[in-house]
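What follows draws every value from the coordinates through simple rules; no lab data is involved. Treat the numbers as computed from the prediction; the structure is a model and nothing was measured. Cβ atoms are built from the backbone, for glycine too; each structure is taken alone.
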Structure P
Amino acid sequence: MNPILIDKKSKQNSAFQQTTLVSWLLLIIRGLEQEQVDVSSLLAEIDLDYDQLINTATDRIGVVKLQSLCCRAMAVAKDDQFIFNMVKLFKPQHIQGLGFALYASHTMADFLSCLVKYHPLMTDSLAVTLQEEQHHCAVCFHPQNAFSQYVPEFDIALIVLHKMISDVSLGEVTPYKIELIRSVPANTQRYARYFNGRIEYGRPVLKYWLCNEALSKPLLFGCSKLAKTNEQVAQQAMEKMYAPNFVNRVLYEFQGFEVACDINQATIAAELCLSERTLRRKLQEQGWTFRGLLDQYKQQKSLEYLKRDNLTLNDIAFRLGFSDQSNFSRAFLRWFSCTPTDYIKRRQHNVHSKNNKNTED
């Protein structure tokens, strides 16, 4: 469930602000310090102050800062796989109550459910969903900027997930397959050794595949009571995260619905313990109507769904609340000045061109 942090000033061009925990930046800094890098000067390049970051470790910061720092860190360390060394320093406290809730999960199914529910605490630039099939399931990370290029943050997400799953299962649960957005790296062996599974590159969505039989297996250090206590802490953190912007809170409620046709003012108002009139008033105070916000939500979800290989256009139309594929296509054309089919072809062409360029290099 991924909320969309909306800046009222940028509403018209759909430029959503995305944030992450300051602790992720501190993790990168710790990794750089081990490499004997002058961290202060590196931070100054992106208008960040070391002492301020230390004193605001539990706060949030723009995702752009994380991406900038990560790119500079790999350049300074002269190792595009610097993140593997950095992730070794990861501890559950880096993601606060969510980390402890995940590590106290009773089963792997509980772990994944908790991750999907509270993942915006880690970052809201990636939406996390669970794709279930007959024998396997995948934790899917969907970049929220539909036209974004690969950034190192994408790799961090899967590498950290792998570490957490290895930690809680004592190495007994391993991935069946890994799908990465990035093109094939110069050194594929590092990825192969780390994940110890089949890896596919140049995919539209990050996916971490597991065998279903691993989901019900009890985790040795699982503690339901501890997990529940820390989930409450995570829930409180989510509420605090959305407090400055009521629109974010409404969008978070939208994410709880499998299909958009089930979303209506009465249901959302009830979830927020408000009257419909108060819901409308609060949205109007931030420059939105319920219908306009729902339409904006459908736009973003349509781009997310089109990245999923397992969804047909009819599936997407149904999930977004359209009566048929034709109505969805007309709405998509109105939103983005192209049809869903044209958008898919464009994405496939971009991926193909990127892979060919990498092969030639």
Structure Q
Amino acid sequence: MGLGDIQYDDILAATEEFRRLGRDNFLQTYGFGRARSYELVLDGMRYDSKAIAGVAHGHATGDFLTAGDFSGGAATVARRLRDLGFVVETGETPPNRATLLERLRKFDQELADKLDKAFLAQPLPEDAVASLARWLADPDRGGRYARGTASHGIDYLPSSWTAVEPWPASLADRSVPGPRTVTRGDVTAVAVAASRSENWAEAFVASQVWGYGRRGYGPGRTRTVLDHSWDGEVFDWAVSLLRREGPVVAYEKLNGVHRLGPAFLTKFLYFAGLVLPEAKGLPPLILDMRLARVLRRYATNVGHDAGHDWAAPIARRIWRDGGWTSHRYDVYLRWMHAINSQLTTEVNGWPASPDILELALFAGAWHPSVRPPGAAR
């Protein structure tokens, strides 16, 4: 496993532990020395970047890296932290004016808004439509979901979830060894039951089981979220907001819950939205790292086509690997629903529900290659 497994929330967890233990104890506990060049800067504090990355990898995968397990520096740790949207500073020679301007562009909201405007106005190009059409036509790929995504399943180990409560009765018996499969349809059924009882904690658990699959840290992280959910009330509040004010406001509510990152809170919102046709606004969809990386590349190309030579650093910032704002989620939903509507008119048999587009992008049905400014389309 590499540094690419580390997500935004894993870095935050490592920095929390750093503050709790203190720098010296933290470094000694995990086998690191002081940073020689690169430091993570967050909320006015400085952290040894390589040590933070090693511990964050442990939070992400269960495998805590020590200093000898990987190399630090600009091409590894610093790059990963910056890709996730964090600030990394060095003791190197001060950057020249061009580099300073490049850094400023990363945080220029006006440029981000300009890129979003072009991004939302641009229809999907012909090559992308063709790639997605081939995916849908392939019976071993998207063809299986031409009539809906309910059968899309993930393997998991029920026995690894024994410490997580409440457990949905309709999922597998946790005393039975071996793997089982949970589908989107299975999770939706739990959400239907929650919509009747108005108790959404079991639906949250089901969405996390489906989301984590066989990843060993999933049950522990889910239990931590539940411990900070005010006995599950936060999920009821989020659903209430989804009904009355829409997915963006509900996203804001859940985005502050300890250890519940956007990729997994949007899974819960997605399944809740499937059973709440009366909810206000666009139906919620899942947003995770894989989809953000596709949109990062595509947004860069759209910006370059519009003559914005600064598009790449802005796209890296707004479509980073995690930690997306509610505004970013709003842009994502608007784009996904608009592009899915385009596909229903241009691809024979393309389903009306945009979760098919989410699944297609997650499955790698389209890989846009970044073009340099001025390159032919």
Worksheet item: Computing mean count of other Cβ atoms within 10 Å over residues 35-42 gives 18.5 for which of P, Q?
Response: Q
Worksheet item: Can you tell which of P, Q yields 1.5 when distance in nm of label points 7 Å out along Cα→Cβ at positions 251 and 307 is derived from it?
Response: P
Worksheet item: Which of P, Q yields 19.0 for mean count of other Cβ atoms within 10 Å over residues 27-34, as computed?
Response: P
